[in-house]
1. Out of 1, 2, which has the highest value for relative contact order in percent (Cα under 8 Å, 6 or more apart)?
2. Rank structures 1, 2 by Rg/Rh (Cα atoms, Kirkwood Rh) and report only the one at the top, that is, the highest.
3. Starting from the value -14500: which structure in 1, 2 was helix-only ellipticity at 222 nm (-39500 (n - 2.57) for each DSSP H run of 4 or more, over all residues; to 500) calculated from?
4. Comparing FRET efficiency 1/(1 + (r/R0)^6) of positions 80 and 320 (r between Cβ atoms, R0 = 25 Å, to 0.05) across 1, 2, which structure shows the greatest value?
5. I have 2.2 for distance in nm of label points 7 Å out along Cα→Cβ at positions 24 and 120, calculated from one of the structures 1, 2. Which structure is it?
Structure 1
Amino acid sequence: MSSHIIIEAVSTKGQLKKFVELAYRLNADDPHWVPPLKSEVYALLSPKKNPFFEHATVQLFLACQDGKPVGRISAHIDHLALEQPVEKGLGAGTGNWGMLEAANEAVTTSLIERAEKWLKAQGMHRVIAPLSLSIWDEPGLLTTGHDHSPTVMMGHNKPEYQRWIEAEGYKSAKELITYDLPIVDGFSPLIDRIVKSGERNRKLKLRKVDKSHFDRDAKIIMNILNDAWSDNWGFVPLTDHEIAHVSVKLKPIVYEDLIMIAELEGKPVAFLMTLPDLNDRLKGMNGSLLPFNWAKLLWWLKFPKSPTMRVPLMGVIKEFQNSRIASQMAFMMIEYIRREAVSKYGAVRGELGWVLEDNQGMVAIADAIESKVNRVYTLYEKAI
């Protein structure tokens with residue numbers, strides 16, 4: 001007979017360490033799980049370092065059995081999300097949980113019940129989960145694509161979590177899709193014609209990000225993003241502090257020729273961000289830069305070579321969405337970055353996403369460049 005599962009609210013440094021370390025132990029046997037740098041995990045969970053805490057209430061929980069950690073979960077309320085329209089996914093009365101790790105179904109049940117109890121006590125009556133922590137971090141549970149490792153800044157979890165979560169009454173609210181595509185040989189003649197047509201437009205200019213003016217260009221990109229995505233399901237605007245924080249976080253893996261800004265008559269109207277897959281280097285480090293992993297990582301950051309590129313973000317301001325010039329800009333940026341990725345970084349494949357399942361514009365772009373779905377992340381909802 002198994003002993004009782006005890007759920008503790010994390011309040012000490014010792015508990016926080018157990019919360020972080022547990023993921024590395026429970027996923028050690030999964031060849032496709034990529035251990036994140038522990039310093040990044042601690043920063044994510046630190047109110048002093050993560051500006052998400054400026055507009056969120058967060059409580060971490062640790063499950064223990066026989067004195068040993070066997071599971072964890074975060075419960076949180078994003079107060080900016082509460083201000084969004086309910087029909088766009090979040091809104092008033094909607095809380096979240098995330099960062100779930102559990103040794104078995106019984107532990108999962110206990111953790112979810114504890115997170116729901118905490119959310120109800122905070123006045124919430126609905127859950128959208130998992131979010132770890134913000135909608136901008138690692139949203140959704142991996143439900144398709146467990147047979148390969150995630151790319152940079154993407155989540156990965158054991159397949160049995162889906163059954164355990166759905167057994168608690170959670171239903172799919174939205175699916176987030178990633179697409180895989182070979183990039184060495186380029187795209188179809190149709191895409192080439194669209195690109196050449198855009199090049200003939202003298203009002204349209206594409207430029208690379210300028211790292212000597214990185215703060216300026218980062219703010220331009222994030223402002224486009226806030227406008228372009230504002231009508232999307234699940235959207236929560238990034239604050240100025242979050243924009244600055246993301247800029248600092250991404251700067252080490254930003255390469256000028258892999259991020260483009262499109263300007264129309266001198267006005268920035270679209271962007272496309274591509275990142276070399278840092279996860280290729282994080283594998284085998286077990287979340288630590290010691291003793292010599294820091295040197296390996298610094299060398300790679302200086303001379304990055306990666307077979308995989310990820311496109312995490314792309315946006316066109318609302319004024320030009322669903323227009324002919326929007327598709328021209330998108331395909332031009334994709335093609336220009338593809339050339340650089342192949343010739344300078346040794347890339348052979350790209351990964352686009354995540355993309356909302358009903359984002360017709362992005363799905364059409366993914367189909368036009370003949371990409372294939374390779375991962376699906378599910379966001380669940382439940383009334384509590």
Structure 2
Amino acid sequence: MLLDGAVETLDISPHLQQIAVDRYEDVGTWLADHGKQWVIYAQGSFLLGTVVRPTTPTGEYDIDLVCKIPARKEDITQAELKELVGLELHAYRRAKLRNGDTDGPTSCESRRRCWTLGYPDLGFHLDVLPSIPDVTVPPTGLLLTDKQLRHWQCSNPLGYGGWFRNRSIELQTKLREAARAKNVNVADVPTWHVRSTLQRAVQILKWHAMLHFAHDEDNKPPSILITTLAGLAYRGQTDLFTATRSIVAGMPQYVERRNGRYWVENPAHAGENFTDKWNEYPDRRRAFADWHESIATTLGTLARSHGHGLHNVVATLEKAFPGSNAVRASADRYGEHIRQERESGRLYVARSGAITTSATAANPIRKHQFYGATAPSSD
């Protein structure tokens with residue numbers, strides 16, 4: 001409960017999530033109105049529902065998007081594609097300013113692989129990645145630009161999203177329930193509309209890694225690697241702590257050795273290796289191993305703290321996730337929940353001695369009736 005409550009405070013709110021969707025759909029609409037048969041959609045953690053607020057000074061959410069252009073690699077270079085998308089995004093921003101619209105981006109900046117549209121007042125920015133179809137991986141494969149690499153880079157974010165969705169029966173069930181409630185097709189319900197145990201476990205691992213590598217950004221494992229290993233190791237548990245501990249224990253078995261090279265294959269794009277950099281930079285592999293040992297140790301310590309008091313659990317979590325009030329906020333909220341349950345007579349003591357809200361437990365906990373040294377007057 002503490003882990004779930006803590007990571008929930010770092011999650012993007014449904015309101016802000018919808019604003020972000022409105023903003024990038026507005027870009028797509030503007031492009032369509034200007035004769036561009038381009039498609040813009042979410043990828044990465046925003047698509048998967050595993051966003052975690054960063055610990056950077058601005059604390060802005062980083063929302064990754066794909067801008068797919070119907071072109072062939074024989075007809076356009078990476079540099080031309082990058083420039084073409086940039087010209088249109090700059091034109092979009094100028095049009096917003098010219099019309100006096102207040103919902104446009106405040107900036108449009110070039111990055112290594114993408115263009116970044118800034119919305120600092122809203123607390124997020126949009127990273128727009130130029131791409132073209134990869135005809136060898138239909139229908140969702142992509143070829144991407146990269147200023148530092150000569151060859152086109154491959155990706156398949158929609159295919160990966162489908163794989164991640166299918167790794168959790170719980171997630172599929174929640175999506176079906178959401179679809180029935182909205183009277184729409186399951187495919188029309190974005191994965192980020194719900195939060196499953198697998199999604200929360202991935203958020204916890206990403207949060208821990210973000211803090212662990214706060215001063216060593218170059219060696220921080222990519223989110224896609226953590227997410228893939230978590231998805232492979234997940235065994236369907238619905239208790240968050242049990243699931244996270246099981247995932248961490250199972251992650252190493254999915255790191256292969258192929259012809260002497262470390263290998264974690266993209267489940268949506270055969271041949272793409274998420275640990276390719278480990279073979280070039282051994283320090284990154286060792287850094288991952290150190291992080292993995294750290295989170296495993298933390299979870300083991302938490303498991304052994306069962307029955308030793310809430311304050312010990314909170315202390316362990318605050319040490320593992322430093323520099324954030326997420327754990328403390330979760331503990332305070334949990335304490336308030338317990339107080340309300342006790343005051344309403346819905347809190348019980350099980351025969352094992354554990355506190356529970358189950359009415360099948362042996363004895364109810366009586367309403368709080370002590371007031372310190374002096375009891376209140378009966379007047």
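Every number here is computed from the coordinates shown, using simple stated rules; none is lab data. Please read these numbers as outputs of a predicted model, since none were measured by experiment. Cβ atoms are built from the backbone, for glycine too; each structure is taken alone.
1. Once relative contact order in percent (Cα under 8 Å, 6 or more apart) is worked out for each structure, 1 has the highest.
2. Top value of Rg/Rh (Cα atoms, Kirkwood Rh), among 1, 2, belongs to structure 2.
3. Answer for the origin of the read-out: 2.
4. Largest value of FRET efficiency 1/(1 + (r/R0)^6) of positions 80 and 320 (r between Cβ atoms, R0 = 25 Å, to 0.05): 1.
5. Corresponding structure: 2.
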